[in-house]
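Just so it is clear, none of the values below were taken in a lab; they were calculated from the coordinates. As the structure is a prediction and not an experimental result, all values here were calculated from the model. Cβ atoms are built from the backbone, for glycine too; each structure is taken alone.
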Structure I
Amino acid sequence: MSAQTFWFMGTGKFAALCLEGLTRRGVNLSRIITGLPTRSGRNNRENPSPVEEAATALGLSVTRTGKLTENPELLHDFESAPPALIFVIDFGQIIREPLLSCLCLNIHPSLLPEYRGAAPIQRALLDGHTHTGVTVFKLVRAMDAGPVVAQERVEIGPDDNASDLYTRLAEVGCGLAADALKNPEGLTFTPQDDSRATFAPKLEKEEFALSFTMSAEKFTNTVRALDMSGGAYVMVRGRRVKVWRAGVCEGVKAKTPGQVLDCSGRLIVSCGEGSVELSEVQSEGKNRVSSLDWARGLRLKTGSSL
């Protein structure tokens with residue numbers, strides 16, 4: 001592996017985890033390319049991408065880029081000394097020629113052709129799946145439709161949230177990719193069955209809103225799915241309350257949606273179907289706290305309505 005060089009193109013959180021995992025496994029990434037920083041706050045503060053932050057922590061330099069088609073220097077470097085392979089992971093741009101003429105591999109956190117698209121981990125959790133997986137595949141023009149190099153199923157535990165799966169799937173995917181690169185000339189490519197394809201579109205803002213009229217299972221799955229995306233929220237007494245940890249409460253009979261069924265040793269609230277135990281919440285403008293501390297602040301008691 002040391003005789004060959006590879007480029008890495010990525011921007012988001014999953015890409016940052018993969019950069020760390022590939023580097024730890026000795027993959028020689030000669031160039032790391034990432035998106036431009038975002039800006040926020042009163043002082044228009046510059047926020048490097050998660051990949052740039054990970055690269056800096058690893059002591060690696062990065063190339064920042066806007067649209068690839070508007071970066072002639074980068075394209076010139078590619079044509080002058082093309083790498084053996086390019087990893088393109090969570091990059092946020094469509095890869096076109098001439099870069100696509102190189103072997104481009106992606107690590108995608110689903111069992112392709114299931115959950116092609118921007119939010120495969122979140123969609124698997126929202127749908128209540130008990131397993132997912134990770135796929136290493138060759139990039140083609142169509143989204144997430146290229147032939148598969150390697151794939152592995154990963155179980156989803158009842159308490160796993162998106163951040164748990166991001167870490168686990170990146171680790172498994174990097175292992176698959178590193179193993180494949182031990183014999184890059186011997187890679188085999190298995191076409192995907194497009195008839196089985198499902199899609200994972202980006203999250204919409206209305207999907208972050210919780211309601212106690214939901215089933216307890218849907219309420220909990222939404223909380224688990226959105227913990228890395230800003231958090232799901234429920235309206236309580238006219239204010240947004242983010243719910244960071246919650247679980248289906250078995251064996252507790254549901255009553256009117258939003259009714260507090262217990263707030264002594266734990267906070268249990270009735271849903272449209274079943275009941276949910278809230279563990280960690282965050283009121284607007286406040287820090288995260290245990291649900292019991294929050295309940296005490298609101299002076300909730302059994303029978304209260306949220």
Structure II
Amino acid sequence: MRDSKSIEALVRLIEDPDETIYGHVRDELMNCGSSVIPILESSWEIDDYGLMFQSRIETLIQEIQFSEIKKDLEMWIASPAKDLLTGALIISRYQYPNLLEDELHREIQAIRKDIWLEMSDDQTAYEKVRVFNKIFYGKYQFTGNSKDYHSPLNSCINKVIQTKKGNPLSLCVLYSIIARSLDMPIYGVNLPNHFILTYLDEDQMISFIDPENKFGNLFYINAFSKGGMFEAEEIRTFLKGLNKPELREYFEPCSNSAIVIRMLTNLINSLQQVGNIEKVNELLTLRELFDLDV
């Protein structure tokens with residue numbers, strides 16, 4: 001680990017016109033990781049070494065930030081837990097490198113607490129979801145962002161919490177994170193062209209009521225439409241309209257890896273629409289990390 005003086009000495013060499021020297025300096029600073037970013041930012045503001053110096057610093061900061069995101073995602077993929085909130089925050093940090101995660105955790109906890117205060121053990125699953133919806137959509141006014149459906153902001157959980165708007169996937173992610181912290185067995189279902197939630201039948205009550213229920217779900221939840229509850233038949237109708245087969249994966253919970261992959265895919269599609277090819281290529285690199293996830 002280099003000390004600050006040796007890092008500052010390297011930073012002064014960034015303006016060297018010799019590409020070999022600059023390449024060595026770049027590699028050394030990249031190896032230091034995100035700890036050098038404040039020094040680079042300070043030098044960009046204070047030192048007047050010209051446009052090449054500033055351009056190289058900007059590029060270096062972006063490369064270091066991307067390298068850190070890639071490393072964090074690799075660690076997340078390798079983790080047995082694959083915590084959903086952690087994965088969602090990694091995606092958010094790609095767009096917002098200076099994201100204040102502690103602040104977001106506090107905001108999520110505040111929503112959770114307000115829901116918890118109105119819940120009790122004797123409530124049914126339906127009643128608990130109605131309480132959840134009353135606080136989540138009523139008090140906090142979360143809503144589907146139908147006016148700007150393809151905005152990149154919809155893929156970043158920090159902006160969803162800030163604006164109270166999101167796409168089906170991001171709203172489902174936030175809904176599920178909070179619900180599971182309240183011991184509600186609510187998980188994501190990866191439908192084509194849509195994303196929904198399912199409330200699992202953990203107590204196996206539905207098997208006594210409906211022996212034809214193949215998937216172990218009490219009901220489904222549309223987070224994009226104020227938490228509306230519905231049955232599997234609506235999924236069958238939806239799939240029929242798309243000419244899609246009734247695969248089990250369209251009725252059962254998907255993995256957290258599948259959710260993060262879809263978040264990356266949504267962000268890729270959003271940035272393709274605005275022509276940001278550089279970021280699209282970086283996100284494709286991140287998505288390819290899951291090819292090794294077995």
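Taking semi-axes √(5λ) of the Cα gyration tensor in Å, for residues 64-119 alone from the coordinates of each of I, II, which one would give 26, 15, 6?
Working: I: 24, 13, 8; II: 26, 15, 6.
Answer by label: II.
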- Which of I, II yields -17500 for helix-only ellipticity at 222 nm (-39500 (n - 2.57) for each DSSP H run of 4 or more, over all residues; to 500), as computed? II
- Task: Name the one structure among I, II that distance in nm of label points 7 Å out along Cα→Cβ at positions 8 and 128 of 5.7 was derived from.
- Result: II
- Message: I have 2.3 for distance in nm of label points 7 Å out along Cα→Cβ at positions 192 and 280, calculated from one of the structures I, II. Which structure is it?
- Response: II
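Comparing structures I, II by distance in nm of label points 7 Å out along Cα→Cβ at positions 24 and 264, which one has the largest value?
Sorting by distance in nm of label points 7 Å out along Cα→Cβ at positions 24 and 264 in descending order puts I first.
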